[in-house]
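Several structures are given next for inspection.
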Structure I
Amino acid sequence: MQVSVETTSGLERRLTVGIPAEQVDQEVNKRLQQAAKTVRINGFRLGKVPMSVVKKRFGAGVRQEVLGDVVNRSYFEAVNQEKLRPAGQPSIEPKQVEAGQDVEFVATIEVYPEFELQGVDGIEVEKLSAEITEADVEEMIETLRKSQAKWVESEAAAEDGQRVVIDFVGTKGGEAFDGGTAENQNLVLGSGQMIEGFESGLLGLKAGDEKTLSLTFPDDYQAEELKGAAVEFAVTVKKVEIQELPEVNDEFFKLFGVTEGGEEQFRKEVKENMENEKDKAAKNSVKTQIFDALVAANDVEIPKALIAGEVEALRKQTSQQYGELSEKIDLKAIFPDSMFEEQAKRRTHLGLLVAEVVSKEALKADKDRVKAMVEKVASTYEDPQSVVNYYFGNEQLLAGVEAAVLEEQVVEKLIESANVTEKTVSYKELIGKQQGEAA
């Protein structure tokens, strides 16, 4: 087998692979001889069909099958021979496949970038901590009450934080546009669900009121035809509703799994959950700072194939909210590549850097930590042991946990040489900061 490699651009490589004709012919003859023992052709006894008849009847199909196998096998042999690390699937173009002549094909691939990791020492990290006060617990309980609130119809004028039930028709240049019409739409005023000016334009309206809102879509709106567009929304308010919060009593506590111990036990569990969220937020803040610094210090060319794969994974993840409907709709039309490209680039970029740290430091997922992480996930289920067994019996799920553990170990390794300063903030600030970084 002869192989030549050409760098066409950046990470793209063009492999030209030549395979001796006799190698293909030998494999074709071998398969035809095997077929001759089992094929049934009228006029011949089983196993007695002349090779000339077998070749005439099956030769072209067998050769095509052999060519596919030989090309596939030769591609992997060529990649190993040239010590290449393909990122994604190759594009294979046959150049010479005529019988009796050497076979030649061209495989175009992208390879993983080779780089020297930079900026791993002296990363500036601000480690946040917070004390949870009684006021924080009270605020959390109010949040929980709002999550269980009922909406009660009101005759009063709509205020911020109240909910309206509306019909609306959006028009651009006098013509209705896709996605601009709805009936019986629930909308909490001040939630930021609609474009700027829509929700504030409904303040002060009562049930039965109608109003036309003249608004402009933002320049970065996801639908191309609506970016920066001037539109009108004809809105009819059908209901105004106010929140009715539940009483803080045993019935309320049961909604959150507290069946004994009353308010004291409820407040205790609320605070414990807040402590867990606080610790998680502080940990994630450190990780975000470490990874941001790593990305900023390493400008690495990213294989397009890896980005495309990550885009598809993000699209699939986003579409899961549609359930079975996601199998019937055009996901690319609703969730175009542009929605995910930046996030996909960052995740792919970071993945390459984390993998390099893992390789450089010879890190392996700690088995005890993997087990502990699986058990923590399982503890939220009714039968924890069955969940643990399921994880350890599913390679894909277990690989996800191992990747998460490895990521933690990478952060711990990098923080060993980081410049860490500690800062105490409020619980609300710590949680809010982490949510902002995640967004």
Structure II
Amino acid sequence: MAAETHTVTHAHDPSALRDQAVRAAVGQGLLDREPVVCLLDVAGIRASAAALADAFAAAVAPGTPVLHTFAVKAAPLVPVLRLLAGAGIGCEVASPGELALARAAGVPAERTVLDSPAKTPAELREALALGIAVNADNRQELERLDALVAAAPTRSPLGLRINPQTGAGAIDALSTATATSKFGFPLRDPGARERLVRDFLERPWLTRLHTHSGSQGVPLSLIAEGVRELHALAEEINAAAGERRIDTLDIGGGLPVNFTSDEHTPGWAAYVDALRAAAPALFDGSYGLVTEFGRSLLAKHGLVLARVEYTKVTGGRPIALTHAGVQLATRTVYAPAAWPLRILAYDAKGAPRTGVPVAQDIAGPACFAGDLLATARELPELAPGDVIAVPDTGAYFFTAHYGYNSLPRPAVHGFTADGPGGAIRFALARPAQSLAEIVAEAGGAFGDALL
């Protein structure tokens, strides 16, 4: 397949389900308790997990071990991790906090992978004691592992993260396979490849290779090129060792998300096709596979709802002031060209707003002029009490709160529909942050400490 991709389906189309959810959220008073709430489509998340598993199952040789993990940073919520675990998805963690969340969700060590460019000795010791897979990022970390492995046996699968140095996508900050990326062992620096081969020959306990070329803005062809380089290096190391020293390839994640419509493009089948074209032997059963997807599993299944508090006209431009801004959509506010979001308009009862489109700004509550979700966006003219909905926000948006102006973390609700057109049921996945919690987080119990 080339352009055609696997589309995640619901009992009915995404726009109808979304309209249902908005009506239900308004009707059940979710926006009466707080002026902004966030929703996650539970069935949609399950469907994404199933589609990922199906795409790989159709490609790999029978009996090939495949572990799909979720990049916890994309949605660090224990109920989400437990939902995904129930769908067969493990966890990729990059900090002690993320590991704690994975463990709280009940994800077993053998389904957890630790990646981070700055692991402390304590983090490494904990991972090795638990039996969690570890991908070392650099030579100094490898030397730490040398000492730890010599001091105590471990069942942890251990590998090295490789930077294939294949180049950047459209968003430099999310491109991790550039010539000077902070991540991984460089593959194309002078002498680097030969040194990597020696590293594996000298350490029989190294059994994995890992790569990740980036995420949003990185095309499938560039991701596939990085995986091809990883596979070629594994073949070279195993040939030099005269045995199957490397048994698993962790190919990272990075499938970009379409933020312009409800389509799930590119999809898992297109991703797998790109890998098969670049590295045909990847799926022949010679290597177990690990993936680490985040945004592509969750983004399309998240929705922010916010009341319009006020509307005004300044310099001839209508402006709708809402409670959804930089605290929820940090990347969009600071880099709108790279992270544009759709805005959907609903009336005060949760019905889609109709009317002649008017160019208007959708502003957030933070105290700086750039706190805008959209500029001059053509929408039916909004009024106080209306509701805006911001789709595609299930990953890296409201799940990764930014505490500007001490704005509270909003409540997150999962929702399910009782059959096509049936009632919407909500389940609280994270309560809204209280003012007392904000004060406590800001050192409220230590008020006299600096006097």
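Where is volume of the Cα convex hull per residue in Å³ largest, in which of I, II?
Sorting by volume of the Cα convex hull per residue in Å³ in descending order puts I first.
Out of I, II, which structure matches 2, 8, 14, 17, 13, 10, 9, 7, 6, 5, 3, 2, 2, 1, 0 when P(r) over Cα pairs in 5 Å bins from 0, in percent, for residues 203-338 alone is calculated?
Numbers: I: 2, 7, 7, 7, 8, 11, 14, 14, 14, 10, 5, 1; II: 2, 8, 14, 17, 13, 10, 9, 7, 6, 5, 3, 2, 2, 1, 0.
Answer by label: II.
If helix-only ellipticity at 222 nm (-39500 (n - 2.57) for each DSSP H run of 4 or more, over all residues; to 500) comes out at -15000 when worked out from the coordinates, which of I, II was used?
I
Thinking of I, II, which structure, once FRET efficiency 1/(1 + (r/R0)^6) of positions 83 and 323 (r between Cβ atoms, R0 = 25 Å, to 0.05) is computed, gives back 0.40?
II
The numbers here are math on the coordinates, done by the rules we state, and not lab data. Remember, predicted model here, so these are calculated numbers, not experimental data. Cβ atoms are built from the backbone, for glycine too; each structure is taken alone.
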